[in-house]
Every structure is written in C-alpha cells, then in structure tokens.
Structure P
Amino acid sequence: MTAIDTRPKPAETLASRYSTFLRRRASLMPTLSAVVILIALLIGARVRFANFLSPGNLSALLLDNAYLIVLAVGLTLVIITGGIDLSVGSVMAFTGILCASLLAQGLPAFLVVPIMLVGGALIGLLIGVLVQYFNVQPFIASLAGLFLARGLAFVVSLSSIRVEDPAILWLQRTRWSVGGWYITPTGIIALLVVAIAFFVMHWTRFGRTVYAIGGSEQSARLMGLDVARTKILVYVISGVCGGLAGLLLTAYSGAGYPRNGIGTELDAIAAVVIGGTLLTGGTGYVLGSLIGVLVYGTIKKLISFMGAEQSWMQIIIGALLLVFIVVQRLIVARSQRRGR
C-alpha cells in the first residue's frame, strides 16, 4: 500500500505563515511601512545626490531633529491612551525663552534646566487634570495649554534672547566623531529619551496600563488598573518632554524666541502617526515614532538639497498622513471584524 504524502506544499506553508503574521502583527504594518518609506527615500536620495548618504549628512539628520524626537516620544504616550496634546510646541517655546531669560539674569544652568522641566510638567499636569477630573476633551484641554504656554512665552519676552551660557551651548557645540560620523550631547539626550520610553512602555506596569487604557479604558478600570493617575502622568511626561525639547532647541539655535515651535505640535503628531501609532489609541511604538521623525527629517533635507520651496514639505507630509490614516482605518476595521 502506497503512503499518501499529506504534508502541506511549501507555497501553502509560506502563505499560511504570512497570513498568520499579518493576523497577529497587524499593528506593526504601519511602522514597517514607515521603515520601507525611509529606506526608499534614502535610496532615492543616494541616486539623485551622491553625497546625501555621507556620514556627516546622516549624523546631521538625527541632530537637526533631536528636539522633534523628544516631542514625538511624549506625544506617543498620550496618543496611545487615546488622547492628544496640542501644547507641546508652545511648551517648547515657553521653556526655551524662559531658559534664555533666566540665564541672562545670571541664574546658573543647573538651576535653570530643572525649572524648565518643572514648567513643562505643570502645564502637562493642568491638561491631565482637565481631561481626567473635569471631563474636558483632550483636544480642548491641550488647546488651552497651547494658548497658556504661548502667552507665558510672550510674557517672558517679546523678542529673541541670545544664550551665552557655556553649559547650554556645550550641549550642541560638543561633537564626538568616529570615522566621519559624529554625535552631540543633544543627540545622545534624544536617543536616551527614546530608550527610556521604550523600556517603560514594554517592560513596566505603567507601560502596560497605558496600552490598556488606549485599548479600552472601561476594561482597564475593571482590571483594577490606576487609570486616573496614568492618564494624568502621560500628560505630565509630555509636558516634561516639551520642556526638554525647549532645552535642546535653545542649545541648537543659541537663543530663545517666543515664536519658536509654531506648528511644531503638528509636525510631531504627523511623525507619530507615520511611525504607526493609531490616533484611536491602544497601539503604537516609541521606536516607530523615531522612524517617523527620520522620515520627516529626510523629506525636509531632500527638499533642501533640491532647492525646492518648503511648501512641498507640507504637501508631501500631508499625502503621507492621508495614506497612513487610511492604513490605520483598515487595521481598526480588520480588528473589529475579528472581534465579532
């Protein structure tokens, strides 16, 4: 009697594995798409401009966007809970001009930096309290924070204030080079923020609670998770990130200016969305937001290399956002069908 080979064909096995991967890791698709887009942009840039992928240029890509990376990290936590924070750009401007003003008055940097972080944290705390205890929509609460921070920035000064403190300027002017690559303390700070947030979100109870709230706040409460404290804390963290971004931008530009950061909150949100974080909450990755910022920075640098108008930057980012929002909606719809 001849035995019948019932083993699945290799093609069927591959298709089955691919289907299983998509089913179990659907939330990774937007982030993987962002990685593919970043690689495609870099390859296209290399073809068009021979020196685009030089170590110095790629190092600058990180360092020019260090402040945006920090803002995106804070926003990622907020958006994963299903919220939004429109105040981060204004918080960055407020803490930056506050830093420059206090330094000009003679305060040492080791006192000024904590004041900046506390200032950002207090604005974040106000937004979190409005959202959690007064049931104000995150959009409205953070919009109030935006106007508050921007108003405080203009109260501090109506004009730019030059920073001459060596400790602050050291953050950007110091460079450690290896084989054409270089990094500054501002870049190290940005990467440390990403690393810390990645650890917190994936290996701590707080991180699991953030994801649980975004998935279903009611279910998180039923599981006994501290929803109120966590929701407030993510806005405080976002505020601290805004303050830290203010420090990085002040060190980068060498001055504080009350009009800094206008529209930066939208750039940060765009980077987070491109990086794969769902605006509906529950799904998102800090590393994805880093990729989103690098995509944003690469497009900006490409446009600069081409000598095109900066309006193309907004057009391209807008088109990418539309694509990623559609992808997100497909993922949500697929998840809802599986849940039935």
Structure Q
Amino acid sequence: MAYLYENPLLRWLMRNPIWGFVLIVFIFFSLSSEHFFAARNLQNILVQTSTIGLIALGMTLVMINGNIDLSVGATLALAAAFAVDVQSWAMFATWGNWQILPAVCLALLVGILMGAINGFIVWKTGVDAFIVTLGAMLGIRGLVFVYTGEQSFYAMNFAYSDFSALSVGPLPVLALIFLLCVGGVHWLLSRTVHGRNTYAVGGNREAAVNAGIRVGPHMMINFMIIGFLAALSGVLLSTQMGAATPNLGRDYELWVITAVVLGGTKLTGGKGDIIGTLGGVLAIGILRNGMNLMQVPAFYVYVILGSILIAVLFLDKRFNRTTDGGLRL
C-alpha cells in the first residue's frame, strides 16, 4: 500500500482518475481495431475534439467559479454565421483573402459580447447563471435563425474553407490551436492572480468578497473568456464544414459539461483544473472515434457516456462526502 503513495505516476493518476480511464479506452480500442492507432486516426481524434475542447476550457473557468453557461452552442452558431457571412459583405468585396480578417474578428467580438451580457446579468441581478444562460441559449439560437433566415451560409473563399486542412508538421492546425489554448488557459488558472481568485470565488463567495475580490467583474471576465472560446470554436468548425448552419453547435453545451465534469470539476465550484478537462475531452473523443471504427451505432455512445457521468457523480459524492466530524467516508 505504501508503494502506491511512493510511485509518482500512481499518485498522479489518483489525483486525475480520468486519465486512467483515457489510458484504458485507448488500449482497448488499439487492440480492438487495427486502424485506431494509425497516425491519421490519432490526428482525427485531436481535430474532432478541438471544437468541444476549446469551449470546455472556458467552461472549466466558469464552473470552478460556481456558475455554468448553457448558451455556448448557440454562441458558436452565431459566431460561425458572422464569420462566413461577413466575407460576402460589399464593403469587403475587393479585399481578396484579407476579407477573412474582419469576418473572424467580428465573429470573436460577437462571442465576447454574448459572454459579457451573460456575465453582466448574473453579476447585477444575482439570478442563478443556469437560468440566465438557459434564457440566453434560447434567445441567441432564435437570433441565429433570424440572422440567417433559416438558411445555411456557404464560404465562397476557398482560403477560408481550406484552413482546416492545414498542418504544422504532423499536427493539424486545428489541433495545434486547441493545444495552444490548453496551455494558455492552464497558465491563466494555475499561475495568475485571476486563476487563484477563480478558485476562491467558487470555493466561498462570501469569503472572497471579504478578501477584497471584486466577484462580479471577475465572473464577468470568465463569461467573456468562454464566449470568446465558443466563438473561436464556431469559426474553426465553419472552416471544417465550409459553411455555417442555424443548427450548428446544438447539444454542444451537454458534451462540454460532460467533459468538464468527467475531468473532475465540481458542479458546486471551487475545484477543477485544465489537465483534468483535457482528459475528459479526450475520453469523449476516443470513445466516439473508437466506437465508430468498430461500427457501433452512434446512439450507444450517449448511453455509455451518460452511464459513466452518473457513476462519476455518484462516486464523487460517495467518497468525498464528509461527516459532521470531518471524516471522509
């Protein structure tokens, strides 16, 4: 038993159990399908998880704060619609490939604005973020249908639609962007005052106020970060599809929250990290990819992930419940 605590790898896995699950499913599918371990398929897993993964990074910050954001899928769709449509505006007709720049910038600003509105309402009204962002999810999705006229927008600039096919060495550019964002948000959460305040606000909001933390503006910044990352995810997803559809990003909020919770972030706030979230994202990506290679019907993935999520929440409650005397059961 003492060996378990002396072995650094086992200690790390005990602190981050999701990575043990990632290792198990990775080995299982490697043995079950001869195509799973191919370099091309591993690249596909990174690309396929990058869009959900980007939003999961922002959701980790928001959930550690003790909040949640259900509007990320709708924000993704709105940003994608702007990114594709703005390129066709008459004022940018003579810009050539440079028309992509204002389109992407406007799309990212839209995401930041949606996040700022959510954060501002939560801050000023005190209404639970679940209710605020549920309303935002419906409102923004309706706005997407109004803006697009219930039609899909198609990217006419081939430089835009070909962007997702680019690679830097063996690494697809979409995967590279995701991994850079993982590093950036991990640094923000673990090495900055803002990151320490994120844990403080989620752990005990009243104590954070007494410590001089401006809780309202702090939460608003995290909502703006997730809005930016949802918009970036929408832009990247539209480059993959070469189009933006009104239903783009539907159910993404459920996948994202599942990944973050699997990664160890508590729904009540105060606990979580980016390394765990990365494990949760990869667990979902590997399961979906591996089961697809094994020709398992897609709906079984929902059954398995739902069961795993319930088991994780049950075990977390079981083993982290404390008695009045402070003993862990």
Structure R
Amino acid sequence: MTPLPCKEPTDTAALLDEIIAALDRGRRYLILTHEEPDLDGVGAQLALNEVLRARGKQVSLWSPSPIPGQYGFMPGIEHVSTDYPAGVGFDVAVALDTAALSRLGDAPPLTAADVPVLVNIDHHESNECFGTLNWVNPAASSVGEMLYGLFERWGVTLSREIAVCLYASIVTDTGGFSFSNTTPRALQVAAALVEHGADPFTLWQQISGAFSLRRHLLLGRALGTLRLWRNDTVATMRLTQEMLGETHAQMDETEHFVQYPRTLRGVHAAALFREQPDRRRVRVSLRSNVPAVHVGQIAARFGGGGHASAAGCTLEGPLDDVERTVVAAIGEVLEAAQ
C-alpha cells in the first residue's frame, strides 16, 4: 500500500467511528506490531485480540521478532506467532505502535488484494501514515492509552485480561509513570484499569521483578562501557556480541538498559549501542533529558524515528564508527541550541 499523507484528523470522533466500523464488519483479522516488540505493542495486540475474539472474530497475531520471554505472564501471549500467516486472506489488518511499514521487518507487503483495510494506530510523531485508516496521536502516552479510548467509544466491557494488557502497555511506555509522557490522561486511564482488575504490584513483580541472573550479569558488563562525551552532557553505553556470549544472555533481555546512561548527573542525551549478530549493523536507542535535544529528529537522519525524548535507529558499520557518528550528531544539536 502507498503511504498516505500524514495529517492530523480533522474529526477524531469520526475517524474512531470508521475504525470501529471496520473492526465490526470483518471476519478475519491480522494484528501486527513492530520488530523488537515492547509491552506497548504486545499489550495493545493482546487487548485488541481479546476484544475481537469476544465478538466471534478470527484473529491472527504476528510479531516480526521473537517475544521476550519475560512477557510470558501476559494474557493470551500464546496467540502471538513469529510465523507470518502467508496465503491467508484477511478483511482487516491492524498495525499497532508501528511508525513505518519498514518496522515490520521481513513481513510480505500488505497489498490491497491481501488486506483491503489496513488500520494504523500509533503515537509516534514520525509515523508515516501508511494505512487505509490512520489514527496517530503523539500526545498519547502509549497505544494502550489510545485503545482504551477506542474501547470506550466502542462500548467494550473491560475484562481483567484487557485491563492487564492495557495497563502493562501504559506503565512500561511511561517508565512506571516517570517519563515526560505521563499526562493526567495516562494516570486517569491507568486508575480505571486498576478498577477493572489490573494489579499494579503484581504487574510490577512480573515486569520488573523477575529478571534472570544472566540479564544482570550482562548489565554489569554493559555498565562497564559507560562513557561521557561533550563536556559530560552525552552518555553512551554499548552491548557487544561477545558480552552476550559470555553471559549467555539474549538481546531481548536488554530492554530499558538505555535508562542507565540517561540517569548520569548533567547528561542531556544518552545512547545505547547494541551490536547485531552479523556485526555489520548497530541498533541505537536514544533518550533525551532536555527539550533542546529532539532525539526523534536525530534518529530520522539515520532512517529511524520515534519521539522527542525516546527514539531509535539502525546504522551499518563497526560499533566504534557508529558510536562516533551518533555522538557527533547529538553534539551538533547541542551546539545549535547554545
């Protein structure tokens, strides 16, 4: 499908009604999220899956990357597959938390013949509006928060399972309600989800209190690579394939590692560099602590994207070269802001 121009909806209520109509009238549905999935994308997938199945729909859930093992507690996680359902026709596909079709990895192109309606629901301002119906709301803390609003308008009765999925989405994308995207709306929605059965303490234990020893050993190795640049205003950390091999950890256990360089005193921007298995590419996670550094724009320079304070991209080249390139780009932004 050809991406449509990205525009703010002139009538959000009417757009939501169109999305609801598409979700109501179909029979077979494909729900997708981005590569290297996080709990916003996966939680949103599982919540929508619960709603559609309760309405008697046939639903396939697909992820371009393996689901991290620590997400095993999520209701319905067994329905998510990394095997793309090739040769199966769908009435509607829904891409969640996905800013561009390229973030779907090696999925076959979603042609109109295969999927007549592609619904794109996302909160990244870099979203390319690639769907037939595009609901992009950068003011939302998470796609989980957006789905809560959609379900409200749809008249969905929230089960405990749906509440857990949406709460996990919101609590992780807001950094436990500590990031700048923690708005009154996000807190209000989270409170409503608790009323519907999401248990904050249990979910904290499941999300953040059950890490493996190998994950902590890997973190220890990574912390040893912390480095400050640009008069101590930029902090970086790296993960190599050697570290993974020595600790027997998996790359999907490194979620939130980028928060550690971000917490250093006086740091305006932070980056985590993860060497990929082919050793020819580096996945870069970027975080900003100040409005002057819009890491989403920096990531976009390298073919990535994201939010003003959190973004990512993948660069080709040796780890040392990629680190210098990205740090230089951040430095240019800092110098321009002075």
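So log10 I(q)/I(0) by the Debye sum over Cα atoms at q = 0.15, 0.17, 0.19, 0.20 Å⁻¹, for residues 122-297 alone, computed for just one structure, reads -1.03, -1.19, -1.28, -1.31; which one of P, Q, R is that? Of the options listed, only R reproduces it. With log10 I(q)/I(0) by the Debye sum over Cα atoms at q = 0.09, 0.18 Å⁻¹, for residues 34-177 alone coming out at -0.36, -1.13, pick the structure among P, Q, R it was computed from. It traces back to Q. So distance in nm of label points 7 Å out along Cα→Cβ at positions 106 and 218, computed for just one structure, reads 2.1; which one of P, Q, R is that? Clearly, the read-out refers to R.
Comparing mean count of other Cβ atoms within 10 Å over residues 42-49 across structures P, Q, R, the highest value is found for R.
No value in this document is a laboratory result; all are computed from the given coordinates. From a predicted model like this one, the values you see are computed outputs, not experimental measurements. Cβ atoms are built from the backbone, for glycine too; each structure is taken alone.
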